[in-house]
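What follows is a set of structures to go through.
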Structure I
Amino acid sequence: MYSYKIEQAIKAASLLHQDQLRKGSVPLPYLTHLMAVTLILRDYTTDEDTLVAGLLHDTLEDTDYTYEELVEDFGEKVALIVQTLTEPGSSDQDKQSWLEIKKNYAKQLRKGPIEAVMIAAADKTHNFRSMVEDYYDDHNGFLREFGTHLDNRLEAYQNIANAINSRLADGIVHEFNHTFKTYKDFIFDVKDNLS
């Protein structure tokens, strides 16, 4: 699905994230993640605002773009979805631990718009796939990039998975669950190699 609003969201995401790179064995432009999330979403919805929010889901968290600008440029619905996907405390990480931030994010997903839950499922699906693909044979690289607190990672993402599964019953949730299982198996392998 292509529309003027989606084109504007692609342009906005490109400009707002232009100097950002993805973590990984190859530092790809951050836009690759946003496009991948949107393509995953497109398999499950044709809702324009959901696809636009998928493209913009990290803008409030990772750029100087404000909620008010998001409302003005893309409307209240898109802004509310993106706000739900913005990790609470992410801009002030010294006050909350990484695990607390992820737990609070899971709480937001339990209460927010269902479109936000779909985007969270697509976002995590792409993140998990990327991590497993990049680090399948490079556990030390994974530990250097993402840290050694593997039990915290499992707990945090299980909380998010529980929130997603409490809100979605079909469609994208099956793809998410399959990818999350693959990610958990990878983390267990990393843990075994640490022993």
Structure II
Amino acid sequence: MRLLIVDDDMLVCQSLKVLLSREKDMTVVATAYNGLEAIECCHRETPDVVLMDIQMPEMDGIQAAREIKRSWPEVRIMMLTTFQDEKNIRLAILAGAEGYLIKSTEVSGMAQQIRSLYSGVSVLDPDVLNKLLQQPNTDKFIDLTPREMDIARLVAEGLSNKEIAQQLYISEGTVRNTLSVILDKLEMRDRTQLAIQYWKR
């Protein structure tokens, strides 16, 4: 199994490389320190599994996960992070990550979780899963049209108005106007609140 480790903390990268390289069925083919480097490494090394932090300079782990899955859908992605907030968890999963582990996980347990991920099983840290299950469901979006729902989803994914316009083949002005209608319908202040409430549905 070929692993790529991505973290802006060089010590974390090297420590994980040393520890996971001791596993007989795992080879760390590269390390990277931001999302852009991770994508470059995928071009060169074609890893089977990517272990990736979320908060990084240049390009964060969620953006990188989205790009990696778009170009290499067969690559399995495990987010390895200290963040347990609902927004990051859901954004990571939406970006295509099949696993989400907390950095405090013991290496022996991490290795087993990586094997599970590689075999096709989605992996969520128990604390992360509990956090998701404890979130109340809301259904404030029922009155949105399909197009409004598409824009709400893309806003929640973190896309800009320009990126949304390009993806939906509409003008940037249409995105702005539709977003205003969405916020009025849902009685929300801004796109940040919209994104948070979208993931609480």
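Here is how the numbers come out for the structure above:
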quantity: Structure with the greatest value (metric distance in nm of label points 7 Å out along Cα→Cβ at positions 13 and 141, set I, II); calculated: II
quantity: Origin of the value -22500, where helix-only ellipticity at 222 nm (-39500 (n - 2.57) for each DSSP H run of 4 or more, over all residues; to 500) was derived from one of I, II; calculated: I
quantity: If Kirkwood radius over Cα pairs in Å, for residues 37-116 alone is computed and equals 12.7, the structure in I, II; calculated: II
quantity: Structure (I, II) behind the derived value 21 of relative contact order in percent (Cα under 8 Å, 6 or more apart); calculated: I
quantity: Which of I, II yields 34, 19, 13 [semi-axes √(5λ) of the Cα gyration tensor in Å, calculated]; calculated: II
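Values quoted throughout were computed directly from the atomic coordinates according to the rules given, and no laboratory measurement underlies them. If you're wondering where the values come from, they're calculated on a predicted model, not measured in any experiment. Cβ atoms are built from the backbone, for glycine too; each structure is taken alone.
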